[in-house]
Structure P
Amino acid sequence: MLANISIGNVNIEQSAALAPMASVADKAYRLMCKKFGASYLVSEMISAKGLVYGDKKTAVLCQIEAEERPMALQLFGEEAYYIGKAADILNKYQPDIIDINMGCPVPKIVGNGSGSAIMRTPRLAYEIARAAVENASCPVTAKIRAGWNSESKNAVEVAKYLEEAGVSAIAVHGRTRDQFYSGRADREIIRQVKEAVSCPVIGNGDVDSAEDCKAMYEQTGCDLVMIGRGSYGRPWIFREVKHYLETGELLPEPTVEEKMKIMIEHAELLCRFKGERQGIKEMRHNVAWYIKGMPGAAKIRGASGEQNTLDDIRAIAEKLTEGDKEVR
């Protein structure tokens, strides 16, 4: 049985958490990962200003299903005033944790001074985190990057400011903003942050297997590992991680038939939350991830725009399952 870590008053199993991923880790995606053992979930990014100004689409992102807990709602914004106001609004949704995004590298977010742009001004990171801590009725955490660029890897400095502001944990993605998702994540910078602060540190970046997860724990000393892109089309990675950390044994890869059943369940969840038309539209990129590497997958991906109904998804699953049986 794995140990737990405490982020404020929230206990989280030391297996693997699901990283926040805008336009990817929606409610259906999160529930699939939770089903397979993700120990902690984080919402998609929520605009602090959007929340304060009463935007309805923003409010939808704040809703938490009982099955998702423990879960954080993640805010982004460049002004402490709005972060504080937004944190106060989030209290009514009863998140287990409120997380502040200081790591998103996307130009649209960075161009407004949010996300990883905050890394350029450690004092601003302090002010934003402090505003959240003062207004939240739950623990506050922050997610940062190694730095803005290779010349300013200042994660340790920013982490110290965040701890001073009162955050209960810090997640570190081991890449700079200018790396986006290229190259390799620097685990040494995560280790340095862990040594520099006393609050829990969450390691993130390039974990796409159970063995990688264990290596992240060992190489950085982090308190929890967070998996993002490694879960694309593979929600069962969390089951594999938990089993490996508990037993030292690797689970076999699911069969094509098992994968296709999981894919259909995912599609059904999306349709339940967003309706069939929108749900299938948003499922297309997930389908591409689920079928990656399977015989005939390239042709199906090329015709992704033709997937418009649940029956279309079921037909893909049936075709690939039958193809796999013929090969065997």
Structure Q
Amino acid sequence: MSGVPVFTGRHVEQAVSPERAVEVVRDAFIAHARGEWTMPPKVYVTNYPAGDFRAMPALGGGHALLKWVTSFPGNPQRGLPTVTGVVLVSDAENGQLRAVLDAAAVTALRTGAAAVLAAETLGRRDAATAAVVGAGVNGRAAVRTFLARGRAVGVWDIDEDRARRAADELGADVAPTLDHALAADLLVTVTPGHEVLLGEGSLRRGQHVSLMGADGPGKAEAAGAELGRARLFCDDWEQASHGGELAHAVQAGLVTRDDVTALGDVLAGSAAGRADGSEITAFDSTGLAIQDLAIALAAIEAAGDVPDLPRLEL
């Protein structure tokens, strides 16, 4: 079939299930840790306080990717999505465009996958409860991924109606209070990151938290001192230390490079994860282009099974 496939959000979701997303994102983390997939630094074009634009390139699996994506937290009040953009995938051998994908759908899939993958890798083996704070697009993706992995999960949002709609649609529970959600053994936070959610002393012994909301300069979901109580992990040190959850703690001298382990190294077996059942673990996710590449390649692989997939003639 001729033409370049164009995956709308609906087509991305049809092509890549949450379980498949976890598999390919895990493989991408390992490939990056081993130096097999490369990823130049993310470039921010900021227009704060309105939002920012991000250019994210990656190379791996015989393909090159460029993701041009936005994050405008105030957009829902305007009836617009917070995240929009496009993902372009090209053949790394000849430069020919292979696919165009909706960036918001790719972002949601890989965000949910990374959050749950970190929780499964770093959480206690006997973890009994899971919760997601934030019922926006990416929070819903984390809920969907937990459920796809066979784990019951509660969801909480500052907008109670939004939390209930998400829970009803996805088959999750509504956490009765924020404190109840924050007490879960496996906690995922997906908020705008403009206010600290986890103050000093809030994390419990043995708890894991995947901090997904602070993905740009000036954002934070956890107090710096609270991060100092946890065993710290991140997706990428350069991004996390300059524009992620760890940035404010690094600037305050509370966290150094030696204090943080890359999740990819844990998955590749070159670094240790959780030490024992009493340790608090925290994962700082800034979002990596290699994750987007993994989702995009999985979608391309499944293109033949996606009905009514549009194609672009160049």
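Taken together, the values in this text are just the output of simple stated rules run on the coordinates, not laboratory data. Remember, predicted model here, so these are calculated numbers, not experimental data. Cβ atoms are built from the backbone, for glycine too; each structure is taken alone.
Structures P, Q were shown, and mean count of other Cβ atoms within 10 Å over residues 223-230 at 19.2 was computed from Q. Taking FRET efficiency 1/(1 + (r/R0)^6) of positions 79 and 271 (r between Cβ atoms, R0 = 35 Å, to 0.05) as the criterion, the top-ranked structure out of P, Q is P, with the highest value.
Supply the structure label, taken from P, Q, corresponding to helix-only ellipticity at 222 nm (-39500 (n - 2.57) for each DSSP H run of 4 or more, over all residues; to 500) with the calculated value -10000.
Structure Q accounts for this read-out.
Of the structures P, Q, report the one carrying the highest value of distance in nm of label points 7 Å out along Cα→Cβ at positions 63 and 87. Result for distance in nm of label points 7 Å out along Cα→Cβ at positions 63 and 87 over P, Q: largest is P.
Structures P, Q were compared on FRET efficiency 1/(1 + (r/R0)^6) of positions 55 and 127 (r between Cβ atoms, R0 = 25 Å, to 0.05), and the highest value belongs to P. With relative contact order in percent (Cα under 8 Å, 6 or more apart) coming out at 14, pick the structure among P, Q it was computed from. This figure was derived from P. Suppose you compute mean count of other Cβ atoms within 10 Å over residues 15-22 for every structure in P, Q: which one lands on 24.8? It traces back to P. Source structure of the calculated read-out (semi-axes √(5λ) of the Cα gyration tensor in Å, 33, 23, 18) within P, Q: P.
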